[in-house]
1. Looking at structures I, II, which one was mean count of other Cβ atoms within 10 Å over residues 54-61 calculated from, given that it came out as 26.0?
2. Matching task: -15500 is the computed value of helix-only ellipticity at 222 nm (-39500 (n - 2.57) for each DSSP H run of 4 or more, over all residues; to 500). Pick the structure from I, II.
3. Which one of I, II has mean count of other Cβ atoms within 10 Å over residues 46-53, as calculated from the coordinates, equal to 20.8?
4. Can you rank I, II by distance in nm of label points 7 Å out along Cα→Cβ at positions 78 and 118 and just name the one with the largest value?
5. Kindly point out which one of I, II the value 0.10 was derived from, the read-out being FRET efficiency 1/(1 + (r/R0)^6) of positions 166 and 278 (r between Cβ atoms, R0 = 30 Å, to 0.05).
6. To test your reading of the models, identify which of I, II gives 139 for volume of the Cα convex hull per residue in Å³ when calculated.
Structure I
Amino acid sequence: MKMLKVRSSSLEIAVEQTGPADGEPVLLLHGFPYDPRSFDGVRNGIADGKRRILVPYLRGFGATRYISEKTFRTGQQAALGNDVRELLDGLEIEKATLVGYDWGGRAACVVAALWPERVRGLVSQGGYSIQDIAKSMDTPADPELEHQQWYQWYFNMERGRCGLEACRKEIAEKLWRMWSPTWEFDKALFKQTARSFVNGDFVATVIHSYRHRYGNAAGDPKLEALEKKLAEQPKIKVPTIGFQGEEDRINPPSSSKGMHKMFTGHYELRKLAGGGHCPPQEQPETVVKMIEDILKLTA
């Protein structure tokens, strides 16, 4: 594995690369509060010596850094998607297969929707995860799901920002246990992942993400045009395999009802028995199978 540093318009993105630089590119995109370690089993499963497997640290995580103190610290969906597009540009990759969950799945969906010519195939948690911010501002979810989203309401208060600053590791571990109740993760693994939360911009990026999605924080003006396009809920024509852990407490199978309407090309949703919110780490062999299937489908 080789660590790359790729410069974008706002970031120096740290990327773990496995395989040859001229291989078939596959991007594995992690979520919150996780990091590239969640894809270790998947990466090992799809590595064949020919594929170029790229696992970036998202903005605010690990070794990825904002390039200037003046750069807007944002976690909005347009930023996450644009980061992936600019990463492809920086690596001179014309088209790649995108795989993601949580924040990473949203970033992959944004790229697939706005720049489909850059995406060979998509493997995405929950299928379509582009936020409908206007709807989220005044449309409540099922009470049980609202209960599971306590951390989002917490982060929308100053008390929550202070809490994340002081207890980022403790909050992250709590979320892991809540979202994946059947997953007995190794504490050493969590400790290793939690190093990525020490990033000096982790709190600012996370807090902005959870405030912007409910209309409680303005976005980066430079990304406003992209956000307007995303507000239209653009459909995805890229061949897609969606996945959903049946035991996922924050993104349950019920949240994917009717999702097929957002895809104009091949789309299928696979429900993972016993899976929680982080299938790449909980069931890497299942995610490997989906990646192999989308690669065959788009060959």
Structure II
Amino acid sequence: MPYYVGIDAGGTKTECAVGDDHSTLGRSTAASCKIQKVGEAAARFALHDALVGACAAANVSPQDVSRTVIGAGGASDATIASRLKSIVGELLGGEIEVVGDNTVAMEAAFRSSPGVITIAGTGSIVYGRNERGECARAGGWGPVISDEGSADWIGRRAVAISVRALDTGQTTAINSALMSAWHVATREDIVRMANTYPRPDFAALYPHVLAAADAGDALARDLLMQAGAELAGLAKIVVRKLWPGGHTVRVCVAGGVFTSSALVRQVFSNSLRAERPDIAVSFGHVHPVAGALALARKASAKEAHSAHGIR
């Protein structure tokens, strides 16, 4: 019996699922394996941890795996993709493929049907496919110039808001939250931390912003509303490209920012529907790792059909 592995290589955590032709047999979660963020050594440790755990839960030997699909941000970078394949190949047998995180999320949300997936985790991206099979994307160009509405974007904006508030003598819970998170005491300390290299983990500040917003801080709430509007703006770009006329469009979401913030979800949905009332937004939880596992099964089936001359 063939076995398959799907991996969601996220910026916050690594999720792994092992399955056969019909079922998911085991899952495991580990720390982030995003090489650009944690470095290759930590990425290797996280990937191996997730793979060993999932295979053990499934009672499957890693060498018995016939195909693996890894969904990762930055998969278009050939060097990153090559390193991920090499690290996974240290444990697993069979074919290994690296695709974008948007690709596995699309598969999890829609399978082969049309729709738009908006991902907001450590980074962000919007990807869509229409009834004619045409595809489009917006955002996801990295934390320095893009990733609008993501946890990293929210963290960077929170620092800017905090410094501006301190400049004007304004009191905001974001100030004390950032100082507590970074273990600093002054505005100058915040600025020094924000401008260090390598850059700090701005996404790690997101839970502190969320807590401040939940406690009623106006600036924190406004920041989350901005994030929802930015994500809606990216989704609108994709919708306009693929469905320029009136048409019912399915939009699904994935990632921790959507999962954890009702305010982001509300602004996102309201902004989209204000422009296109025919958009159907679903906040049902999408599991990209399930999409990765499904793609591994599909690739294996396609290969088997080709080998037998089946079209």
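1. It was calculated from structure I.
2. Source structure for this number: II.
3. II
4. II
5. Considering all the candidates, the number was obtained from II.
6. II
Read the figures in this text as sums done on the coordinates, not as results from a lab. This one's a predicted model, so the numbers in the text were calculated from it and none came from an experiment. Cβ atoms are built from the backbone, for glycine too; each structure is taken alone.
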